[in-house]
Structures are given as structure tokens and as C-alpha cells.
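Pasting the structures here.
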Structure 1
Amino acid sequence: MTDIYCPKVYLFVKNAKNLRKADKFSESDPYVEISFSHGSQKCKTETIMDDCNPQWNEKKSFFLHDHELENARKNNEVLSVTLSVYDWDALSKRDLLGKVTVQLDIQDEELKSAQGKEFEDVPMEKGTLSFNIRTQNF
């Protein structure tokens, strides 16, 4: 019997601080878009209205596809996850408030631990972002 190899990434988006005010008459309406290396998987948090210091406290999880892992190995690339903070707008184009990219190093024991790896107040173009990443069977 063959073992099924199914790596999983757990991401806990905590909060942002001191985001840029992107709206003319109110604070920003931020949300976080999460994407993997080649954009094969994406998701987003809820939008927090009128708040430049949002608290999301949202958990997301992703299964990594075999072809993603195989392509990364063949091309000697490191998988990464990008968290992009946007300002939601009903009538106009969304504004990028900041972005953070983290490499998923399979040798990083902290990522594989039960607690995962903490990223507290990571600087962006304006403001900071806090989150946690944990990998399983990676």
C-alpha cells in the first residue's frame, strides 16, 4: 500500500495596523487576498469596513497540488505565499494597501511545529500585517 502525500498549509490572518487611508471620506475597507507561488490557489478574508487597524482572526487552509510541488522541484524553486491587503471599493478599482511574501521552506522546523511560525507586525509599504503559517506533511 502506498502512502498518500498531501501537504497542507494552514494560515491564520490576525490583523493589520496603521494601514493607509485609501478612501476620501472614510477609513479604508481592508481585506487580505492570499495566493500561492504561481497563483494556482487564491482566497480572501472578509472585508472590514472603515478601519485602518482591522482584526480578521481568520483561518484558511490549502492543499498543495502535486503538479505545483513537482514543478517547484524541477525548476529548483521555493514555494511561497503572498498576502496582499486591498481596500475594497463598490464603485472603483480596489487599491493595494500593502503586500507580504513568505517562502515556504520545507526545512523550516518552526513551520512544521504544532504552533506554526509567527509573523508579527511585518512591515508593508504602509502599515504592518500579523499572521501565522503552519505546514503539515510538507
Structure 2
Amino acid sequence: MATAGVYNGTNLRVYVGGNVIGHATSCTMSLSMEIRETLDKDSVSGYAGGEAGQRSGSLSFEGLASEDVSLNAATVESIADLLTQFSSDTAFAWKFTSDTTGDIEVTGNGLISDISVSAAVEENATLSGTITMIGAPTFGTVSA
């Protein structure tokens, strides 16, 4: 069962098609909603009203660029896997979770909308990308 308190960011991971992105150093989930303004000539307060509009979301990730397909006895997504997924033009299942029983787990479908590799002299090559959500995400909790 999850303990009360603040999430340890190290534990939150992004999965692509069932496998965690290998050598990740950070990840972010962003959800947004457009607000439709409902100001009209009968509004007397001088402030616009609003209604819920279109929603969208994305997941971004950063990490070390690696060809590893296995880490700590787990299958992981390598740079080659992510580039292949990007080129496939096919939506895939994703998951954003800590894998800790009782913690929140968000799942859905998406497409890799951008991916970058950066390679400075005498530095580790890095990978970053964005998964754009296709359809509504599902919010749940990690079960045992």
C-alpha cells in the first residue's frame, strides 16, 4: 500500500507498449483543457465566464541514449525501439506510474510526436521525446 507523502520522482516512469523507457533521467505528464469563454451582453460582473472545452495531454521523457534492451533483468525500450515506434505512425499503449501498489497509474494510447538525440563532445549522449495522447487517459491505482 502506498504511504502518505510526496512521490519520489525516481519511481515515476513512462512505459511504451509495456516496456519502461530505459536509462530515463526524467519524465513529465502534462494535461490541459481549453476554456470556452461565455461572456455575453447579459454578464453584469465584468468578468468572463467559462465552460470546459477540448482536453489534450502529453508525456515527455529525457534520458541517456542507449541500445540496451535489458536492464536489471527487465526488458526496456532502447533508442532504436523508440525511433522505430516514431517511424511506425502507429498509436501504442503508454503508462505513467511508480509501480508502487496503491499509487496512481495513468494509462492511454499515444504517438511519439517528437524525439531528439543530443551528443556533445566527451559527454553522454542523451535522448528526449514527447508522446502525444490520443483519446482520453484512464486514471487508476497500481494493484498488487
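Read the figures in this text as sums done on the coordinates, not as results from a lab. Bear in mind the structure is a predicted one, so any value in this text is a computation, not a measurement. Cβ atoms are built from the backbone, for glycine too; each structure is taken alone.
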Checklist entry - Taking mean count of other Cβ atoms within 10 Å over residues 82-89 from the coordinates of each of 1, 2, which one would give 14.1? => result 2
Checklist entry - For which of the structures 1, 2 does the calculation of FRET efficiency 1/(1 + (r/R0)^6) of positions 58 and 106 (r between Cβ atoms, R0 = 25 Å, to 0.05) return 0.50? => result 1
Item to check | Structure from which 4, 13, 15, 14, 10, 6, 6, 6, 6, 6, 7, 5, 2 was derived, P(r) over Cα pairs in 5 Å bins from 0, in percent, for residues 42-89 alone, options 1, 2 | outcome: 2
Checklist entry - Among the shown structures 1, 2, from which was the value 26 of relative contact order in percent (Cα under 8 Å, 6 or more apart) calculated? => result 2
Next on the checklist: To test your reading of the models, identify which of 1, 2 gives 11.6 for mean count of other Cβ atoms within 10 Å over residues 50-57 when calculated.
Outcome noted: 2
Item to check | Rg and Dmax of the Cα atoms in Å from the coordinates reads 16.2, 62; which among 1, 2 | outcome: 1
Checklist entry - From which structure (1, 2) was FRET efficiency 1/(1 + (r/R0)^6) of positions 18 and 74 (r between Cβ atoms, R0 = 25 Å, to 0.05) calculated, if the value obtained is 1.00? => result 2
